[in-house]
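Since every read-out is calculated from the coordinates, none of them should be taken as a lab result. The structure displayed is predicted, hence computed values, not measured ones. Cβ atoms are built from the backbone, for glycine too; each structure is taken alone.
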Structure 1
Amino acid sequence: MRYERTELFKADYQQLSEHERELFRAVARIFNAACDRFIETKDPSSWPASLRVKAVVNAPGIFEMNWSFSGPDGRATWQWATVVTSNGVSVPAVRWRRIGGHQIFRQP
């Protein structure tokens, strides 16, 4: 799955500890595979229950995934996007918006 990152995501990511970054990178691999399945099937059951993927309340088109409720709180917000490959083909992508704890929902 292709992706892009907002400036807020980049800043949030820099604030994470190395352990939190490792946790995110591990779940991102699982998330990427689920994105590919979802794009292919459009089946909501493509999302692993452990990632708790759902729409963000009062933020149309923005979704969250959550991989940890307890130390450290691990959440990220994202939305579907389209990117153009080097050969000019438009393909689905994920735009990572925010990452961190529950506070990211103030500006998802």
Structure 2
Amino acid sequence: MLTVFMEYKVSPESIQWYESQMESVISELKACGASDIQWYRAADQPSLYVECFQVNDQASYDTIKKNRTSPQHPVFSILDECVIGGLEKIHCWAFEKLNTKDDL
């Protein structure tokens, strides 16, 4: 299991439209195998957004990352106009959970 973070800035004039499109984006993420999807707006930077979700494996992460930054994807490409710098400015990271003392 991997935890994925996606971070990007939305142009201030596009925030309302962007937020209205996220229902479709989240539905598509679920269809691509993402679970436990959480969506955040930075409290101190209103145009900075972060998505956090789980995927089962590296292949799922690689596919989602590729699709999220593709202007050809039928759903994810709708954000190209509102993300500052376009889809290639979506920063993606995948993390593996490490056991802590309390987990052992």
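So distance in nm of label points 7 Å out along Cα→Cβ at positions 43 and 67, computed for just one structure, reads 3.3; which one of 1, 2 is that?
Answer for the origin of the read-out: 2.
Comparing distance in nm of label points 7 Å out along Cα→Cβ at positions 3 and 83 across 1, 2, which structure shows the greatest value?
Result for distance in nm of label points 7 Å out along Cα→Cβ at positions 3 and 83 over 1, 2: largest is 2.
Kindly point out which one of 1, 2 the value 30 was derived from, the read-out being relative contact order in percent (Cα under 8 Å, 6 or more apart).
Value 30 for relative contact order in percent (Cα under 8 Å, 6 or more apart) corresponds to 1 out of 1, 2.
Identify the structure, out of 1, 2, from whose coordinates distance in nm of label points 7 Å out along Cα→Cβ at positions 19 and 51 was calculated to give 1.8.
Of the options listed, only 2 reproduces it.
Looking at structures 1, 2, which one was Cα extents along the principal axes in Å calculated from, given that it came out as 40, 29, 29?
That value comes from structure 1.
Work out distance in nm of label points 7 Å out along Cα→Cβ at positions 27 and 91 for each of structures 1, 2, then name the structure with the largest result.
Going through 1, 2 one by one, distance in nm of label points 7 Å out along Cα→Cβ at positions 27 and 91 is largest in 2.
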